[in-house]
Structure I
Amino acid sequence: MSRSTISTFKLFERFPDEEAARLYLEGLLWPNGVKCPDCQSGERITVRKSAYYRCNACKLTFTVRTRTIFERSHVPLHKWIYAMYLMVTARKGISSMQLAKEIGITQKSAWFVLHRLREACNDENIKLSGIVEIDETFIGGKESNKHEKDKLKMGRGAVGKVPVLGMRERGGKTLAMAIENTSMAEIQSAIHARVEIGSTLMNDEHPAYNDMNGLFYRQESVNHSAGEYVKGMAHTNGIESVWAVLKRGLHGVYHHVTEKHLGRYVDEFSFRLNEGNVERHTWKRLTSFVQAVAGKRLTYKELTA
């Protein structure tokens, strides 16, 4: 077995029950001792029964689940950790049907667990710099594969599909997000929000990238429509490899993703490419995942609204 990973047997040895999982999560989420999730105070905390704590400063009674994706979940914490392990080590993701079989819960609960985990994968604070490859793709079924009643009959190509914008820092992190359209305003607004000024952009001939070479960024491009894919240092091969993994996962594992939930699936794949990189040891990948759950909350009502 690779030195950068651990077996499921070893994982079960480490987390045989909920108590072991609770102590692990508390150690990562509260490295300097128990801290109130509301007022962030750790000075006036009283220990209660059954892993509950009481903040005497703001009068909140809480557990390690409070103000995290685990809040109000009846799924035991060691099953949550196993689900996180499966998500972060499965290159193309894991379906709710498979997760339900693996941890012994219903498919409906597994679907909710996975969406909560995807909620934790979102990191709005990432900004890219250096050489950044940018490209867009479209996610959705082919018109020819749809039932007659579902066909839009508006032509081919991107009709009926959702655009996704991707940015990959060479030697660094990946960002991808579902966007409203591929207009210049939409794409350039996303770039300015997530790419540091002074970076070098690598893109194709799409007109939405026009006029970005100047005050804020340096820019190099290749013309795919003319058969040009590499021009010196200019190419988008890195971000296009992200689309290859994303589409294989969406088509091969999840089969169908609605526009409503697509953003979370894209966050999942981005997180796995960043924090779940196979070059990092599994324990480090799990640590990154656990540290991302704080302050994130997704209720079933919000998910299905």
Structure II
Amino acid sequence: MKRMVKQNHELFVRYERNPILSVEDWPYDVNAVFNAAAGLVDGRTVLLVRTEDFRGISHLTAARSADGITNWEIDERPTILPQPDTHPEEIWGIEDPRITWMEELGEWAICYTAYSRGGPLVSLATTKDFQAFKRLGPVMSPDDKDAALFPVRFNGLWAMLHRPVSAQAKFGAHIWLSFSPDLVHWGSHKVVIQAREGGWWDANKIGLCTPPLATEEGWLILYHGVRTTASGSIYRLGLALLDMEDPTRLTHRSDEWIFGPSTHYEREGDVDDVVFPCGWIVKDDTVHIYYGAADLCIGYATASLNKLLTHVKKYPVKSM
């Protein structure tokens, strides 16, 4: 009997020598390296990597590369450590950063998860060089994570995507949008991408992956969906578009996932069956993503920006 073969419809292509970074590359002893923010700084790729020690507490470490793939220069010591003495919300670590270049401010803004006694929450920091950092402190209450800033203001206000969860979690976990005049005080909260229901790959729980990307078609959003199965959860990726002038308006959203765990380093690790990008970089038509694989190492994959946009535009969202 002829064996059926799954059709490969993934839009990202993995680097053949993945993973590109693992604990063996680190200059000091750690348990895991994953979920890295990414940006271009003076022509070099900079990753701000979630690094977990053997207590289970995470900090952030910078890694730099000329080609964004090989010959990584990794800081000899942790780049940003939790500071529970002055920032008690960081008592159990800092995790999953996303970075955005804020042209108006002339510096990078870092959204990261601070793990407080009350649960995870969103904190902000800024930097010009990924060597010196200024903490703005927590800007969202627990439970909240998966946050990233837009690089521009809307009607004079900064905007941030994030993922709060109710205490009872009866209503699912969705992607919200909030606005601020000063990056510290946030309001006008609104759900912009809602988790589906039922058997979908992104039912009940979704969250932002990489920061929103400005394109000719609108703000391109890469998000993760979590499907709960009898043997555990599976983290896969999907696409959405928000209106360029009004990011509260969802215009398109893909029905199918476009990237998911399939290789051994994505399916087996500290948390099985996870692909989780926190950073992407665009050069010409190529989108480069850096993703945590099974919460243990970092993978790298590329896709055509034009193909991503062509795909997501097949799925317009009906106006309410």
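Coordinate-derived values only; no laboratory data. No experiment lies behind these values; they were computed from the predicted model shown. Cβ atoms are built from the backbone, for glycine too; each structure is taken alone.
Once Cα Rg over 2.2 N^0.38 Å, for residues 72-127 alone is evaluated on every structure in I, II, the highest one turns out to be II. Look at relative contact order in percent (Cα under 8 Å, 6 or more apart) for each of I, II: the largest one is in I. For which of I, II does helix-only ellipticity at 222 nm (-39500 (n - 2.57) for each DSSP H run of 4 or more, over all residues; to 500), calculated from the coordinates, equal -1000? Only one of I, II returns -1000 for helix-only ellipticity at 222 nm (-39500 (n - 2.57) for each DSSP H run of 4 or more, over all residues; to 500), namely II.
In terms of mean count of other Cβ atoms within 10 Å over residues 96-103, the structure with the greatest value among I, II is II. Could you tell me which structure in I, II was used to calculate P(r) over Cα pairs in 20 Å bins from 0, in percent as 34, 61, 5, 0? Going label by label, the one that fits is II. Suppose you compute FRET efficiency 1/(1 + (r/R0)^6) of positions 40 and 256 (r between Cβ atoms, R0 = 30 Å, to 0.05) for every structure in I, II: which one lands on 0.15? The read-out was computed on structure I. Among candidates I, II, the computation of distance in nm of label points 7 Å out along Cα→Cβ at positions 16 and 184 that gave 6.6 used structure I.
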